[in-house]
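Below, each structure is written out as structure tokens.
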Structure 1
Amino acid sequence: MKEHSHIIVGIHVTDRAKHAGAIQKVLTEYGTHIKTRLGLHDIGDAFSSPNGIIILEMVGGERQCLTILKKLAAIRGIEAKKMVFSHD
């Protein structure tokens with residue numbers, strides 16, 4: 001991976017209410033490696049979707065990214081993927 005890369009982690013969350021605590025624990029543990037965090041879910045007048053997406057912009061290198069991906073993947077109902085955008 002190039003020195004000047006943007007590492008993005010996408011997290012698909014099913015059953016947000018059930019998994020929120022476990023996800024938050026991992027995100028807090030690696031908070032110093034998270035530059036930006038964005039949470040998305042459907043919401044309406046009478047409901048809030050049980051599913052959602054969290055997008056993280058990571059700093060600190062690939063090792064921390066791979067570790068957070070491994071910890072998130074260990075949570076049942078969570079799918080996490082990495083995207084890397086490199087530039088000179």
Structure 2
Amino acid sequence: MREVELERQLKVLANRRRLAILNLLRKRKDVNVSDVAEAIKLSLTSTSRHLIMLERMGFVEKEQKSLNVYYRISSNPPASLRNALNLL
């Protein structure tokens with residue numbers, strides 16, 4: 001069971017766009033979707049899909065502020081993410 005969860009986490013991390021998002025969030029803390037999309041040079045739709053995947057794995061948290069959604073690295077991320085961030 002533990003192997004299955006780790007495999008899922010690693011599959012989500014095995015994408016350069018998602019790694020770029022995580023690296024951006026590590027540096028800038030709270031970032032809205034538009035700023036993430038601009039920084040990684042991707043459409044809002046594609047960026048949102050990547051962020052949803054990261055959120056489902058517990059890598060990021062989101063917060064709605066007025067009309068904007070802001071993302072940040074999870075306050076209690078899985079070990080796989082902590083290890084990946086050390087490599088970036």
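Since every read-out is calculated from the coordinates, none of them should be taken as a lab result. In this text the structure is predicted, and so the values were computed from the model without any measurement. Cβ atoms are built from the backbone, for glycine too; each structure is taken alone.
Give the label, chosen from 1, 2, of the structure having the highest value of Kirkwood radius over Cα pairs in Å.
By Kirkwood radius over Cα pairs in Å, the leading structure of 1, 2 is 1.
Given structures 1, 2, which gives the highest value for FRET efficiency 1/(1 + (r/R0)^6) of positions 17 and 57 (r between Cβ atoms, R0 = 30 Å, to 0.05)?
2
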| said: Given 49 as the derived value for relative contact order in percent (Cα under 8 Å, 6 or more apart), which of the supplied structures 1, 2 does it correspond to? | reply: 1
| remark: Candidates 1, 2; helix-only ellipticity at 222 nm (-39500 (n - 2.57) for each DSSP H run of 4 or more, over all residues; to 500) computed = -9500; producing structure is 1
